[in-house]
Structure P
Amino acid sequence: MFGDMMGMMNKLKEAQKKVEETKERLHSVLLDEASNDNKLKVTITANRTIKSLEIDEELLTDKEMLEDYLILTLNKAIERATAVYETELAAVAKEGMPNIPGL
C-alpha cells in the first residue's frame, strides 16, 4: 500500500513537471488572428501574451472603428489562445495522472 502511494506521488510530481514544461513551451507557440477584412492583425502566444499588432492606416483615422476592431480581434485571438492552452494542458495532465480509483 505504501509503495502504491509513493508511486502515485512520484507520478503526480512527474505530471506537475510536464505541465510546467508545457506552460513554458506555450510561450513560443504563436497564433495569428485577423479581422475579417485583414485591417487589424494580432499575433498572440498560447499563453495569451500579445506579441504584435498590425493596424491598417484607414483605422487610424476613426477612433471608434479602431476600438471596435481591437475589441473584436483581440477577443478572438484570446479565445483561440485559451483553447490551445487548455487543450495542451489537459492532454499533459491526463497523460500524467496516476490511475486513482474513484477519480
Structure Q
Amino acid sequence: MSGGWQGSDRKARLPSGWAKIRARILERDPVCMICHVRPSTHCDHIAAKTDDHSDAGLQGVCGPCHDQKSAREGAAAAKAKGRPTRTKPPEQHPGLKG
C-alpha cells in the first residue's frame, strides 16, 4: 500500500477476506471501469466513504483513474468539513494601514 493510506483508517476497516474480494473484482473487471482503456490494478469502492464491500459496491480501476477519483473525493470531503484553504487572504497595502 502506498503513502495514500497514511492517516487513514480505511485499511483497518477492510474485511478479513479482502485479498480474495479484491482478486475477484479485478478478475471480473480486467479493464478500468472509469477510462475503459488501461488494465485494472485497484479495487475501488464506488461510493466515497462507504464500507460497502459487496461486489456491487466495488469496481476495478487503473492507478491513474483511482488517484484522480480519490483526490476528487478527498477535496470534496475537505470542502464539506470547511477546512481552511492554503491561500492567505490578501493583505492590505502597508501604506494604507492606519
Using distance in nm of label points 7 Å out along Cα→Cβ at positions 10 and 66, single out the structure from P, Q with the greatest value.
-> P
Among the shown structures P, Q, from which was the value 68, 30, 22 of Cα extents along the principal axes in Å calculated?
-> Q
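State the single structure among P, Q that was used to calculate helix-only ellipticity at 222 nm (-39500 (n - 2.57) for each DSSP H run of 4 or more, over all residues; to 500), giving -20500.
Working: P: -20500; Q: -10500.
This value belongs to structure P.
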Identity of the structure behind 33 (criterion: relative contact order in percent (Cα under 8 Å, 6 or more apart), calculated), options P, Q = P
One of P, Q was used to calculate distance in nm of label points 7 Å out along Cα→Cβ at positions 42 and 58, giving 1.5; which?
-> Q
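The numbers here are math on the coordinates, done by the rules we state, and not lab data. Keep in mind the model is a prediction, meaning the values are calculated, not measured. Cβ atoms are built from the backbone, for glycine too; each structure is taken alone.
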